[in-house]
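Next up, some structures in structure tokens.
Values quoted throughout were computed directly from the atomic coordinates according to the rules given, and no laboratory measurement underlies them. These figures come from a predicted structure and were not determined experimentally. Cβ atoms are built from the backbone, for glycine too; each structure is taken alone.
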Structure P
Amino acid sequence: MTISLYLRNEAGRRGVPLKSSFARWIDAIPALRRRRCEVNILVVGASEGRRFNREFRGKDYATNVLSFPYEPLKGEQSRLRSAGLLGDLVICAPIVAREAAEQGKPLRQHYAHLTIHGVLHLLGHDHVKPAEAARMETLEIHILAGMGIADPYV
């Protein structure tokens with residue numbers, strides 16, 4: 001797979017993985033093997049995370065990861081979709097760090113999980129219905145296990 005990854009970190013360097021780590025985690029997703037793709041990741045602080053969640057989901061708190069699948073405008077003949085643009089992720093660094101500490105997980109492993117989770121959303125997976133959630137979680141567990149990362153749902 002050829003991944004094109006744009007990473008912008010507005011949260012500060014502390015604890016935030018390098019671009020190469022995010023690329024490796026995305027590269028582990030089976031649906032993206034032998035396929036060109038592009039993902040944009042924005043790492044933000046708590047206030048920006050809260051603003052994004054409020055503006056786009058109507059929820060007035062910061063959350064760990066938000067996914068914004070690329071959708072061409074109506075009538076747009078976009079080369080971006082054919083070039084593999086999947087969409088954007090917004091990851092809130094303080095929330096990821098807090099959750100990892102609360103759950104007793106290594107921070108990098110939690111970033112790996114949330115990155116994979118977010119990209120699966122970009123690919124159309126969801127967890128609204130119990131059956132969808134079970135399929136998505138099983139896929140996440142399988143991908144993470146392939147990288148030597150324990151089941152994040154235990």
Structure Q
Amino acid sequence: MIKVIDGTLVPECVQVIRESFLTVAEEFGLTQENAPRFTAFSTDENRLFYQLDVQQRLMAAWVDSDGKIIGFYSLFPQSDRECELGSLCVLPEHRHLGIGSRLLEDSFSRAKKAGFSQMKISIIQENERLRRWYESKGFEHTSTEKFDFFPFTCGYLQRKL
């Protein structure tokens with residue numbers, strides 16, 4: 001079941017995000033030292049509360065039958081018509097069961113209801129498997145950018161809603 005997140009669930013969401021993105025960090029050799037701004041290392045309760053309360057991000061999670069959060073995403077308004085999908089993730093032991101796809105479809109639906117017509121996302125450009133997955137869901141690659149604070153290239157994709 002997908003549930004909108006309130007402040008009481010932020011600590012559990014932080015754990016899900018960090019654990020989920022840690023597998024990506026391990027796959028691409030990212031560490032706290034060489035990529036301190038990467039999601040697996042930079043997400044904490046203060047950051048999520050800021051995103052929820054100040055940035056007014058909609059946050060949603062996949063909650064299993066035991067009430068445990070096993071997936072997450074956020075939507076960040078970029079303009080009246082565009083939003084950014086952030087931190088879409090599923091705990092490693094629950095991947096490849098369609099949960100990520102269902103969270104993504106939910107994000108499309110909520111973004112449309114909020115009046116957005118375009119969704120953007122950023123990923124590790126070198127993560128070809130993830131890029132192909134997003135492209136299979138209608139996203140198109142728009143650009144790349146290399147930052148000094150990341151040992152990878154950021155890839156940007158967008159999708160019309």
Exercise for review: For helix-only ellipticity at 222 nm (-39500 (n - 2.57) for each DSSP H run of 4 or more, over all residues; to 500), the calculated result is -10500, so let me know which of P, Q that is.
Suggested key: Q
Review point. When you work out distance in nm of label points 7 Å out along Cα→Cβ at positions 17 and 57 for each of the structures P, Q, which one comes out largest?
Key: P
Exercise for review: Given a value of 23.5 for mean count of other Cβ atoms within 10 Å over residues 113-120, point me to the structure among P, Q it was derived from.
Suggested key: P
